[in-house]
Structure I
Amino acid sequence: MWPSNAFWFIGMTWQVVSHQWPDSAQDIQTQSEAVLSQVAGVMTASVNRVGGLAGNVSLERHPLSQSADAILSARSALETLLCQGQILSVHPYQFQVGNAVQSGHHLSPERATEILANKLLDVNDKHKPTGKLYAEGWMIAESSLANFAKSTKALFDVVNIPELGMVTRRLAKEQSLQTDKFTQPKAIIQPRFKPQSNLTPEPLRSVLNWQGAQVAQLESLAADRQSPVDKLSQLAQKRGLQLQEWQASINGLKQSNVELLKFEATGTTEVLATMLKQSQPPSRANSYTFASLFLSREPLTFLSELFA
C-alpha cells in the first residue's frame, strides 16, 4: 500500500493522492467472475451426464500401445547416458596455467597435458576424485589465434562446456581489441537508464498473477468451439507434427564436422596422471591449446561415442 502522504506528479504540479483500487483491474475481475462463477455447476452437470453414459461406451487401447510397451526400456537406457562426474579444463587465459606475453596468451599442448596430470595428483584439493575413474579427454591445439578462435567456437556450438564458452568470448574480444582500443566512448550522465522492461510493482504483480489465472480460464472456455471429433483430429495432427519436429531436432544435433584430439583411459587418478604424462600431445608449434578432462566413476558412454 502506498503511504498516506505519497505524492504523484500530475499535470504540471505535485498533488496529494491516496491509495484506491484501479477501476481497470476491477472491470477485468468483474467481467471474468461473471462467467467463471458458473463453471463449477456446469462441470458437475457434465460429469453426471458422462457418468450416466459410461455403460454404453466401449473404449479400446491405442493400436500402438503394445508396441510402445515393448520398448519402454528406452527410458532407462536414455537415463544411463547422464552420469555424475567432473570436468577439468585448461586454457591460455587461466592464472598460473597460460603464458601471457606481449603477443598474447599461449599454452602448448605439452604444458596442458602436464598441468592436467599434475592436477590429478593434487592431494590438497578436497574435491579430487578417488577410486576407479573413467576419463575422457578432449583437446584443441592450433598454431594461430584465428584458427584457435574458429575451432573453439565450433566445439562450443556442439558441447557447451562453461570454460570453453568463456574462452570463445575472450578470443572474440581479443580479435576485435585492435579496433576497440581506438574507440573512446563519451562519459555517460548519471544515473543510468536501465533497459526497458515490464513495470510490475506490487500490487500489479499479484493482479497479473491471480487475475491472469482467471483470464486463462476464460480463454480456455472460449476456445471450446469444436466438437470432440474435431478436437481429436487436431490432436492427431498436432502429435504428428510434434514427432516430426523432435526427429528433425535430434537429427540436427548429429550434423557437425568438428575435429579434436581425444584421450581415453580408465584407472585411479595416479594411473591416469601417469598415462597422461606418457601420452603424445601435438608439437609446441601449436601454442594455442584448450583441453578438458571428463572424470566419472560411471562409463562416459555418450561422450566417448560423440567423437570417434
Structure II
Amino acid sequence: MVSPSALLAAVAPEFLSTEPQSPSAEQIELRDGLLDRPAHIDPKFLYDALGSSLFTAITQLPEYYPTRCEDEIFQRHGGDIARHIGPVQALVDLGAGDCVKAERLFSSLRPSHYVPVDISADYLEAAVRRLKLSYPDMRITSVGQDFSRELALPDDIPQQRRLFFYPGSSIGNLGPDDAFEMLRRIRAACPDGGLLVGVDRVKSRSVLEPAYDDALHLTAAFNLNLLRHVNAVLESDFEVDDWRHVAIFNSELSRVEMHLEAQRALRVSWPGGHREFKQGERIHTENSYKFTPQAFSDLLHSAGYHDIEHWSDTRGWFSVFSARA
C-alpha cells in the first residue's frame, strides 16, 4: 500500500532555483548603474515580493489596457491560436508572476508539463501552490531565475514540443539588441517548438502615459518600491519621500520610460560609495517599447523564427504573435 505521504509527494509541484547572481555581483550592478550618468537601475529590481504584488494590482487598473487587450485576443482568437501552435508538451511561462495568464491557456493548449519562470521565486512559489490545488494531475516545475541573463531550464523538462509563453508585452522592457538576443535564446531552447508572445503596439500618448501613471498612483508605488529593494540589496539609504515617479512617452524611440526624480538636492550613500543628486535629476528605471506589427514580425524573422502569425484586439492596441522556432 502506498502511504499518504508518498501520494502527496507524487503530485506536489517541484520548486527549483538556479544559482542566483551573488549578492556582491548584484551590489556591483546597482552601484555601477547609480554612478553612471544618467543613473539607471535595471527593471528586474522592481520585482521583489511586494513589487510583484503591486504589479498584479496594476493590471486591474482601468488605465492599464495591455492585460485586458491580451485577454480579449485569447478569448476571441484562442481556437485559431491553439491550432497554429499545435501540440504542446511543456509550457514554459516567462515572467510567470501569479501564473493566471498561462492558466487560462491550459484548456486549449493542454500541456502535460507547466514550467513557470520568474525572478521573484517566493512570489512564484505561492502562486504555484495555489495552482496545484486546481490541477493536481499536471506536472509543475517552478523555476526561480533571472532569465534576462540566461535561460537555463532543468534537464528533465522535455525538449520536444516546448512552447515559450512571454505575455504582457514584457519583451518591450528590453532594448532592441537585448530583445533580439532574448528571442534568439528562446529559439535555441525550443528547436522544434515555438513562441507565443504579447506585444504592445504604438498608439497615442494620451493612452500610453496614463497606463504608466495612473490616478490611484499604484504605478508610482511600484516604481518607488524599487528604492526599498535597492536599500535591502545595496545597503543604501534611499528615502522614498525624496523621490517622485515620472512616466513619459519617448516618441522618437517608441517607448514609455519610467524614472524616479529627486525632489531636492540629496546624497545617497552605500558601503564604500555615494552619489550626489541635484533637484530634478532622474534615475531611469524601466523602458516599455511599443511596436508596429510589421516591426515585430521583422524582429522575429531576424531572430530566426518562421511561420509567424499575429492576432489583435478590436481597437488594434495590442498583438499576440505565434511563431515557430
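Consider the structures I, II: one of them gives 17.7 for mean projected area of the Cα convex hull in nm² as calculated from the coordinates. Say which. Each step should come with its number before you reach the end.
On the way: I: 30.7; II: 17.7.
Structure II accounts for this read-out.
Out of I, II, which one gives 22 for relative contact order in percent (Cα under 8 Å, 6 or more apart) as computed from the coordinates?
Details: I: 40; II: 22.
Only structure II yields this read-out.
Quick check for you: by distance in nm of label points 7 Å out along Cα→Cβ at positions 58 and 194, which of I, II is greatest? Don't skip to the answer; put the middle values down first.
Values: I: 6.5; II: 3.0.
Largest value of distance in nm of label points 7 Å out along Cα→Cβ at positions 58 and 194: I.
Can you tell which of I, II yields -11500 when helix-only ellipticity at 222 nm (-39500 (n - 2.57) for each DSSP H run of 4 or more, over all residues; to 500) is derived from it?
On the way: I: -15000; II: -11500.
Working through the options, I get structure II.
As an exercise: distance in nm of label points 7 Å out along Cα→Cβ at positions 34 and 98, calculated from one structure in I, II, equals 6.6. Which structure is it? Please list the in-between numbers first.
Numbers: I: 6.6; II: 3.2.
Checking each candidate, the match is I.
No value in this document is a laboratory result; all are computed from the given coordinates. What you see is a predicted model, and the numbers here were worked out from it, not measured in a lab. Cβ atoms are built from the backbone, for glycine too; each structure is taken alone.
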